[in-house]
Structure I
Amino acid sequence: MMFGAFERMVAGRYLRARRKEGFVSVIAGFSLVGIALGVATLIIVMAVMNGFRADVMERLLGVNGHIIVYGRTFSIPDYDARVKQLLAMPGILSATPTVEGQVLVTSDRSTSGGVVRGVRHEDISKMSFVSDHIVEGSLAPYVEGDAILIGVGMAQRFGVKAGDELMLISPKGNVTAFGSAPRAHAFKIAGVFSMGMSTYDSSIIFMPLELAQTYFKYPGSVTSIELHIAQPDNARAIAKEVAGVTGPNTDVKPWQETNAEFSNVLQVERNVMFLILTLIILVAALNIISGLIMLVKDKGRDIAILRTMGATRGMIMRVFLLTGASVGLVGTLTGFLLGYVFCENIEKIRRFLERLLDTELFAAEFYYLTQMPAKMDWNETASIVAIALVLSFGATIYPSWRAARTDPVEALRYE
């Protein structure tokens, strides 16, 4: 639909209402602000949820692996041969034999549960979330095979640092005449890491593989082999191929199964938030309808005069279409710019608000991450902008049609 100079001039005049038409102009202003805030809020919330999901899944998969091979008898004895087999498969980047066990961590200050992961030093060096984020101590004692790595959250809770010792108690201990006795041992702390994920920083303990095999009584075996692949989205298909190689004595699970509940919850929450926030834009679009209907009623005499001067119904309809569409377009573009700027500076804004309000807006222990993430998906952002424009333009159709149907004679008679 083409808009001529006449339609643009009249529409611009109606958007700059005079004093007596101020109420109509206020409604148009609220409509514009409503659409802008709706679009900006939707972009910001979806970007934060995308960033949260990507950041959390990246850390989860970076430490746990994309595919995990478990031993059905709780251990995999011939793990070196299995690792060689798996590394020969196309698409598999690494295979990490692991011994994992639950322990009770205790010190003079506190007592709490923890998870020990026995990993070879050459494998942990490849875990960038750990090896590149040692904030205290070093990997050297770990490489020597007689010290452990703990997270910064655990170090703060138990009041220890690199070079100190931490007592670990394993329920899988020595068998006595009175049953199995828990096994306690004090381990030297080689270093303290900070992965930026509070759950791991406060509960994970990395231990040299041979030391973990001795401590948990898995001589010459491991509890699992963790695989990292080139295409994480293909984990299910590759897991089936891995199962064919490792045989019937193992269980193979892709990351979609090991993290299914977490991933599904995030997806459902994301979809619900998108639907709810879209309603904000819909409400603002309805304001355009009410504003235009009031404008049509207020401009009845003007419409009649324009019709008697030769303006067609199509021209009148295009005038009001352009008036309402201008509000929707400017509101959508304003909302897009607000959302983009906010997403690009969200961490700075969060810190400013925390200082201003003197409160914690983003608690790491509740949200898993130490900083608020935001990742704009441009396809999703384009969809949001398109939805806002469609709703805004759609809201102008009925009032514009009503204006075009105005009878000049009737309009002038009741003026």
Structure II
Amino acid sequence: MTQTTQSNIAIIGAGPAGLVSAIAFARSGITTKVIEKLEHPEIAQRFDPNRSYTIDITGHGLKALRYIDACSEFEQQMTPFKGIRLYGHRFAEAWNDKGWTGSRGDILRTLMSVIDKHYPDTIQFEFETQVDSVNVHTGCVTTSTRGIRQSRQFDFIIGADGGGSIVRQAMADQIPEFTTTHSEIPNYATMLELDQNTDELDPSYLYIMSTNPFCVAGAINGESGKDKMRWFCAVGANHEVRYQSLNEVRKYFRDSAPNLLKFASDTSLENFIKLKCYHIGRQVTCSQLYGGKAVLLGDAAAPFSPIGQGINAAMESAMIFDRCLDGVVSPEALQTTARHYNHSWLPEAQAIAWISERMVYNKLSHIVRMIVTQRFGINILSNAKKTDRSYTQVKLQADRLPIIWAW
């Protein structure tokens, strides 16, 4: 039974990790305050055209959604995920469990729907509120909302504030034993909207439109929801790419990924030229995921290059932290929980970062390796999706095949 003594808990960040954590606390009757710098998902732009990646929620994310009893809401609001197809070929990697696809905004709206229906009085939100500073020893959080600055004391702080986490930076500044290691792999991506002939594509699948360059397309909810989907393709590169004219980008796709020209109009190609080519290969690993009165979840704990596991791992990390609570929520018990969570999740975070480094865009040896290993059931990206395998188990299997996965 949950201990009745309440703690004053702040969750910094209303992304997938923060919302799953808040829901998990609420299911035990524990009130939390969620502080988020952006707008409420219902009034925010549904998708960022610069980063409209289609996300598949599979094994690890599915476990977290089952844990917080949110699957029925995802069934209603998001598109079922059936697997990955190589466009123009028979190859398909089927997903036979529950799963869904959509944008990050779709996921946030669906999680907020769970909160609105079941926990409106238990989870307190402060949107459009910037966290200026965090003291992880005292639990003091200083915020700014529309020019009004205030400092408040919390018994515990959950850092779920993404790859640029201010909570993680506070730990690095204030805790001598807390260190971070930054690394990069040369993965870049520019988003291309597919705006014609998309009725030929099934929104329940992600499509590999090209392997070199590595291009993955998928559907997300439109402005009115999943009844009118929009399609986007992440065009991968191993360096920052810029195009000067429509003819230049047409030639590029004609030579390297001709399938895309069937689905992208000239208007879409012109917009593609204007969009930012993002470096998505930056990674951070931490020596520990807790310190003082704070803990790190999701990307705050371990940002890594996108391989379809970012949000899945983020939601699972929130689940693992709640499991470590064991129903005890006093301030002292929360710090003990953070140590247990660190023991459980830090190896997982390190393993998924290692896995992500094995997929460098447009590196021919990596592309061939992924195609060959898929046929023998030892593809680490495919295995990382599975509900019954931890990331450390996937890495352990890869470690037994050093000739294949060591580089």
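Out of I, II, which one gives 28 for relative contact order in percent (Cα under 8 Å, 6 or more apart) as computed from the coordinates?
Matching structure: I.
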Label whose coordinates, when FRET efficiency 1/(1 + (r/R0)^6) of positions 316 and 380 (r between Cβ atoms, R0 = 41 Å, to 0.05) is calculated, return 0.60 (choices I, II): I
For FRET efficiency 1/(1 + (r/R0)^6) of positions 148 and 308 (r between Cβ atoms, R0 = 41 Å, to 0.05) computed as 0.00, the structure of I, II it came from: I
When distance in nm of label points 7 Å out along Cα→Cβ at positions 36 and 188 is computed for each of I, II, the largest belongs to: I
Given 47 for percent of Cα pairs over 37 Å apart, calculated: source structure among I, II: I
Entry that produces 3.1 once distance in nm of label points 7 Å out along Cα→Cβ at positions 204 and 220 is calculated, selected from I, II: I
Origin of the derived value -11000 (helix-only ellipticity at 222 nm (-39500 (n - 2.57) for each DSSP H run of 4 or more, over all residues; to 500); candidates I, II): II
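Read-outs: derived from the displayed coordinates by stated rules, not from any lab. Here the structure is a predicted model, which means the values were calculated and not measured. Cβ atoms are built from the backbone, for glycine too; each structure is taken alone.
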